[in-house]
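Nothing in this text is a laboratory measurement; each read-out follows from the coordinates by a stated rule. Values in this document were obtained by computation on a predicted structure and should not be read as measured data. Cβ atoms are built from the backbone, for glycine too; each structure is taken alone.
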Structure 1
Amino acid sequence: MKHDSAVAILLLAFCTFLLSCGGPETPSVRYSFDFSTGAQGWIGGSAEYPVDYEPNMDIHTEIRNLPYPLDQKRTAYYLGGWNFSDDLYVYVKKHITDLKPNRSYQLTFTVTFATQDGEVGVAMGIQTGATRTEPNRIVVQRNDQAYYVMNVDKGVSIGNSTKSTPGWQLKTLRSASPLTMQTDSSGSIWLLVGADSNWESLSRIYITNIEVQAREN
C-alpha cells in the first residue's frame, strides 16, 4: 500500500513538472542561409510587369559583392531592376525537401539585407511565403497586353526597406507571426522571399541572410 502511494505521488509530481514546463517542446527545424558562401540552392526570378518591358528594365537576380561602404569582399543575393511598371516584384525561392510528409508547420522568417532606401514612398516591401507549388511567373493578358504575374501567392509583408540615415546599410526584418503551411506527400515545400516595388525608379536590395524556423503544429 505504501509502495502504491509512493508511486502515485511520484507520478503526480512528474505530471505537475511537465505542466509547469509547458510539456514537451514541439519539434522544429531551423534553416540558415548566408549568401557570402554562394546561392545555396536559392533561385531568383521576377514578375509583375508587361512582357515587352523586360528588355529595358535591367532586371538581375544573382550573387554580387556588397556595395560601398559595406564589406565589398562579402557577397549577397542581389535583387533589382528598373521599375517601369510601378509594380516590380523580384524574388528568390528555395526547395526544402527534408520535412515530415503531410505535416502542418509554422514558419518564421528572418531576413537581413542591404538597402539604401531612405523614404517610405520609395521603399520596397519585403514579403515572405511558402507553397507546395514551385513559384514561377506566368503570362496573362491585362488590358490586351501580355503581363508577367506569379503563379502562387507571394506571401505576407514583414516590413519594408526604408531606413532613417543615408547610404547603404544592413537591415533585419522578422515575421510578426508564423506562417502556416502543410508539406506535400514527400515532405517538401518551397520557400519564397521577395521585394515588391511601387516606385518608378531603380529598385534593389542585397539579401545577406535568410533564416527560417519550421515548427510542427
Structure 2
Amino acid sequence: MDYPPDYTKFYVLRDTPATRPFRGDFVNQDDWFSILRGEQMPKEMVVVKHTEGTRIPSQIIYTSPASPLLFHEKLIDKFVKEGISGWELFEVDVLGKSDEIYNGYFGLSIKGRCSSIDYASSLIVYREFPGGSFPYFQGRYFKDNYWDGSDFFMENADEFGATGFQYCSERVKRILDELKVKSIKLEKLTEFEIDVNTVKIGSPGRLPKGITFTQK
C-alpha cells in the first residue's frame, strides 16, 4: 500500500446523469445508511422495486442517495476472483416494473475505510453561473492520508458525523470497464468538485479554518 496514497487511482461512485438505466428503491424499512456503511446488516430479506428507467436491470442498480448499490453476481464473481476487498453482501430480490423477479443481485455494504476529508488540501476553483462566480472545492483528500488499503471504502465518521460518499480503487474501475458497466459513474477523486456552500450548510465544522470564501 502506497503512502501517501495515489489519489489519481481513487474514484467516487455516483449516479449516472443518464435517465435510462433501471433504478430501484428499497421496499423494506431499514437503516440503509448504516447498512451501506457496513455497521449492520438487514433484519429480513431485502426487496428492491423498479422506480424508473429501462425494464431490464443493468449489472449495477442505483437505489437512492446514501444507500447501498446492487451488484449482479457476474460482477461479484469477478470481484472474488480478483481479490477485491472492503465489502460484504446481502441478498436482494429485485422486482421489475410489472413485479417480475430478477435473480442474481446482491446489496453491497462497504467495510473499507479512509479518514474524513481534509478540505484544506483541496483546490479552490470558481464556476460560472447566471448568478455569478461560485467557489468549489476540487479534489477530495484524506486527513493524514489515511486509507486502509481496501478496494471499496468510505470515510470514517468524525466529530461532525458520517458521510455517504462511496469510493473505489482503480482495480474496481478496471473490472467495471472490462465488463462494460455503464449504469454507474466513476469520477476521479482529484477531479471531483463540491460547492463550498454545500459544505458550509451541511457541515460547517469541516470548512478549513482561517479561509474566507467569497462569491465573485
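Structural remarks
- Of the structures 1, 2, the one that 14.2 was derived from, the read-out being mean count of other Cβ atoms within 10 Å over residues 132-139: 1
- When distance in nm of label points 7 Å out along Cα→Cβ at positions 100 and 196 is worked out for each of 1, 2, structure 2 gives the greatest result.
- Computing relative contact order in percent (Cα under 8 Å, 6 or more apart) across structures 1, 2 gives 26 for structure 2.
- Taking Kirkwood radius over Cα pairs in Å as the criterion, the highest value among 1, 2 goes to 1.
- For FRET efficiency 1/(1 + (r/R0)^6) of positions 124 and 172 (r between Cβ atoms, R0 = 25 Å, to 0.05), the highest value in the series 1, 2 is held by structure 1.
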